[in-house]
1. Give the label, chosen from 1, 2, of the structure having the highest value of FRET efficiency 1/(1 + (r/R0)^6) of positions 556 and 596 (r between Cβ atoms, R0 = 41 Å, to 0.05).
2. For structures 1, 2, calculate FRET efficiency 1/(1 + (r/R0)^6) of positions 180 and 500 (r between Cβ atoms, R0 = 25 Å, to 0.05) and state which one comes out highest.
3. A value of 18 was derived for relative contact order in percent (Cα under 8 Å, 6 or more apart); which structure in 1, 2 was it taken from?
4. If you work out FRET efficiency 1/(1 + (r/R0)^6) of positions 228 and 308 (r between Cβ atoms, R0 = 25 Å, to 0.05) for 1, 2, which one comes out largest?
5. From 1, 2, which structure was distance in nm of label points 7 Å out along Cα→Cβ at positions 148 and 484 = 3.0 calculated on?
6. Figure out for me which of the structures 1, 2 the number -8500 belongs to, where helix-only ellipticity at 222 nm (-39500 (n - 2.57) for each DSSP H run of 4 or more, over all residues; to 500) was derived from the coordinates.
7. For FRET efficiency 1/(1 + (r/R0)^6) of positions 108 and 580 (r between Cβ atoms, R0 = 41 Å, to 0.05), the calculated result is 0.75, so let me know which of 1, 2 that is.
8. For which of 1, 2 does Cα extents along the principal axes in Å, for residues 36-155 alone, calculated from the coordinates, equal 56, 30, 19?
Structure 1
Amino acid sequence: MNPEVGDFLRALSEQPTPWESAAARLAEIAPGAVLGGDPLRPYAVRVAEDQTSVMAVRPTGLPDAPLVADLLAGRFGVATSVRGGDLWAMTLPTSVELTARLKVPSVLLIGLGDRERYRRARLPLGIARLASWLRYAHAATVEVIDYTVAEAPSLDLVRAALGRAPDVVGVGVNFGQWRMLADLAEAIEAVDQQPVVVLGNILAAFSPDEAAKPFKKASNAGRVLVATGLGERPLQTLCERLAQPAEWKRIPGLMTPGQSIEATGREEPPVLVAPDDGLVLTVAQAGGQVSLETSFGCQYGACTFCPRKHKGEGWHRDDSTAGAAILARFGRLTGPPAISLVDEEFFGSEGLEDPPPPRLHADRIMRACRAHGLRYEVYTRLEQLFDRRHSERWNLRRAALLANAVSDMRRLFVGVESGSPGQLRRYGKGHTISQAEDALRVGSHLGVPLEFGFITFDPLLTVDELRENLAFLARTDIICAPAADRLEAVAAVSRYLDGEELTMSGEPVFQHVAYMATELEVLKNSRYADMLCRRRPDLLHGYDPSFCRYSSAYADPIVEEMAGWCRVWTEGMFAPVYEARMAVRSSVADSPSGEAGELVRRYRAATFDLLRTLTAQLTGSKTATETADVEPSALLAALAARVLPDGAAFDLDQRYRRREG
């Protein structure tokens, strides 16, 4: 192949470019050549009658794409190779085996989504990662449609893509997308030659029979499968064995409807690939948030409300070289965009090592964000911020790491979940109130932009526990004023370990809670669901496949009434508040504020007032100085008027039901 191909591949490895556009450009400069690899490691293959030519980018420190590795290992014959920096050119005799290896099926990946409910663009990481993986593995040609970023009506795009007769259709289906899945199935049912349908994400994994039901033709032909985990390697193996349907049931990570997740075997975690450039560019150009997952799994994995079986076990991160390289590509985008590092546990098992390792991969990833001007957010556990169970060296090293990171960190999300000791034990969170106080004080003192998860209501919540939650949310002795100097901030943490107090900001805890009037979802395969089945089966009222959860009641009627009114509030306010929160999180300004930030603050204050007022009214615990009772629907309307300029319309029937699928 000519030198222009090498220049093209190098440019493609550095600058995000839609894959379809890149493939078309390659066809212009090297007719007959096929584009493969992922955006970090692209390669071009051209087969002639007697000789096959390959040109590939092989970045230092990254594993080779599988086809390139096989060629270099001599699997398809002896190759002659020439290296020019990170660009390798190879030639080898064309063989029947190599020709067969290069012939791959076509895959259509579809990400469902509700643009009205979840406003503002966010990268659909599942299909973005799967698309790149199948190209990286040279397992399929891939077309991608995501409902949340599609410019044309989604079903019109799907019907047009189905007209190109894909061999496999992969669908990511999440909570609340039952109707969308049925509409999609209707479009697929209209196709004469039924593709193999692979359904992924938690909704399909936990409700496989119900998810497969709309696909009647494909189901009758045994051509519906469900991915039970991450999906990369199972989908790759399916493409490789597409002509062997008897083998499909034996692919780890895939099951047929009627099988159990346990029967499918464990899949090996994939290596990190750069997500699909086309989707990344679309989200970035819309001012949205680009997601990246640099590790898989959770080092804790014991929260009782979390079902682990669809996400694998343990925590795993490869060397951070690939993550840093992907972030460098993101930094070249115009903007550049805000990044969400969506690892379930960003610091992971390596973050708990004491003494701390000299080189922490999480630190390298955050440094890469800062080096490329990327504002970013991470998700972690409280114990990764500060923990007296660790040594002083561990705590001061972590304090220094966080203090250095805060200038470009947009948000750090931790699951506080409750201010009640009894509820924390039911949730299996693994931390105490005292440990939460410590971690939040130190994190806020270091200037970390904290946001908390908080699950106020669960079926066994008592009124006393509810009051404990309210008291915790109202506390002003936990959130600290950020220290002005990094070195002094770390020194103050050392003194805090010895008993000296930190300076409080006076801000209440509730101003850092994402959504505080929320209810626990009793999800299938969770330990909490098992516990209710054993202890209080009277509180379970059937299984809702559209959310993979059990319909549940509350042991205390007062709590049940409060939860019902809070459900109306949360659903009525969700779309505008989500949009405002995403506007703040997607901001690349040094100090995001403005109307979106103020709306979020007003919402949190109003939500706390709702909880406090309902508790006082329904429990008869009002003081003499408080005003007369306000009818709950009027209270909601008044609070909404405080938050939104035009108020909010509430569906009062939502009090008696959860959001429908």
Structure 2
Amino acid sequence: MKLIPIPKENYEEYRRNLMFGCYKWDPQFVDNNTIARYALVLTKDEQQELATLTEQLDAETRAAEEYLIRHQELAGPLAFSKKLKRELKKMTNYQPEQHVRLMRYDFHPTIEGEWAVSEVNSDVPGGFAESSLMPMEAMKYLSGEYDFVSFGESMVKALVKKLPSKGRIMMVHCTSYSDDRQVMQYLGDRLEEQGLKVIYGAADHLQFADKRAYSVLDGNEGKVDAIFRFTPLEWVIKMRPRRWQGYFDTITLSCNHPVAMYAQTKRFPFVWDVLEQKGVSMATWRKLLPETLEVKAARGREGFLYKPVYGRVGEKISIKEACRGEEYKKIMKDVKKHPRKYLAQKRFISKPLQGVDGEEYHVCLGSYAVEGKHAGFYARISSSPRIDSHAADIPVLVEGMGGCRKSLPDNSNALGARLYDIWAPVGKKWVDWVRPVPFLEIEHYTKGYSMSDRAIPEITCVDGETRDTAVIVDLPGGESVVRGLGLAKKGFRPVPVFNGTLEQEKARATVDNQSAGMALLWAAEKLAGMELPKDAPPAFLTDTNRLQRHIMVESLFDNSWDVYHQDLPSAEYMWQQGIRKVVLICNKPAGDLKKILYPYRKKGMEILWTRGYEAPRNLRLMKPKDKD
């Protein structure tokens, strides 16, 4: 296993092609580029070994699930909530052959020259496009004989095999999150190529009658033939009203069925002893998963770390040197306060791979199983031994397998790519935070907007001469873009961070996300004609309409969205770039922006607010409450 660099002269083209041709809609996380500058190359022997281990793990996991579903009294050590236990009891009609089972096992190379498995993503594993299209794109820039295993091809075949011709499938996801939509959109487009009708909806857009699923989404009502769920089950069961209950005993084809919860909880090892007493072997799991204990049982023992029972993407794992700021202290405090929400696991020492720059990178190599068969890889690398949201996605190739050059699907968006290049010119400061989502969808817009009479305003509330001020404009989409041009005239770099997706065809939506995109189209030519200073400070543009949430009508498509801390530079980065003041231009400061601005103030920056026509004044900020 080794790292091979994407040629430096091709990297920016490669990165943009991943966004506009390979469904990579989240290329930036806080200050981190999430697209690696390398490809991860396995030998044929390594690929075969991992495929074999994956299928062995999957056979054991599926056998355990099927035994536990028939003997739910043995599941006590999994410590499910009363609500979840009540629903799991309804799964008496579960028949594996009626559904499609997808899992991803996360492997790590260790310093002993062996593999360790950190977890199985049993419920809703992601990384679909990254494991299917990213390798194809990388191969365009690398010499040598490589091939890869396409997860997308395996997944589509498994679904099509069990679905009726021209059947309807709902891609259930959190419709407010563009990073969820990108996963669903890739797979949905591939399924539509097979003649299926794809509906994008939220978990509560399905209702159940006679154990069958029916869509209640506006303009897409009626029976569905399959459910592809990407919303984690522990989120689904918190929904109100309780329309989610039918997921547990539906006979509608599901990927993944709620049976996935037995292995999704990281307390899964606590039922292995009783399973093996009943004849269910867990030998491969015992070989690969580090010793796992209750928090109390690990106290006083060396070499253990703590991880949350339902943690995802490496969050809240107590690897001390990988934690940032006060994170380790907060994790340990939470472990002490809520020991049942965590478990202790013997720490393995990850073996890093060497990059050409001399830096070492740790690897998490996710290996998919679809219907019990190995189905490809999804990998991430990080300079930290904890592979979390700050890590970078990396394509996985296998050497010496014939030099295959499969063709990418035609997802090109020439107009969107051209506009993105204007708003995010290569090599310019701050442009890494330009969100690609509105540009990616622009050729699918259906509404017409005329902005020909809009004049670029004179901005008087901020000083364009200073370079220590950043601006956040939070106005209705089109107005935010127009103010961005006004700030560009004063020497600021406008950075659009619009992140709302389009609604399902025929459905009504909470937010008109097309208006901001059309404004970016209108403004692009004007921006291209402006000469901005090399050290231009940023003016981040958001859409206040994103928060347009009403009392939800069950058939409405919710494409409202929030601005999160990962969408903007960190306080540390802003300070390093000389930013000492942040001015918020809006009618009323929104809660999501206040949460982002608080760390800026804590760092020492002055935080001011103006409606745009008066002098900025101090903005009062309260410390955000921890999510937990």
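1. Once FRET efficiency 1/(1 + (r/R0)^6) of positions 556 and 596 (r between Cβ atoms, R0 = 41 Å, to 0.05) is tallied for 1, 2, the winner is 2.
2. Looking at the calculated values, the largest one is 2.
3. Considering all the candidates, the number was obtained from 2.
4. Ranking 1, 2 on FRET efficiency 1/(1 + (r/R0)^6) of positions 228 and 308 (r between Cβ atoms, R0 = 25 Å, to 0.05), first place is 1.
5. It must be structure 2, since only it matches.
6. Source structure: 2.
7. For FRET efficiency 1/(1 + (r/R0)^6) of positions 108 and 580 (r between Cβ atoms, R0 = 41 Å, to 0.05), the value 0.75 is produced by structure 1.
8. So the calculation was done on 1.
The numbers here are math on the coordinates, done by the rules we state, and not lab data. Only a predicted model underlies this, so the values are computations on that prediction, with no experimental measurement involved. Cβ atoms are built from the backbone, for glycine too; each structure is taken alone.
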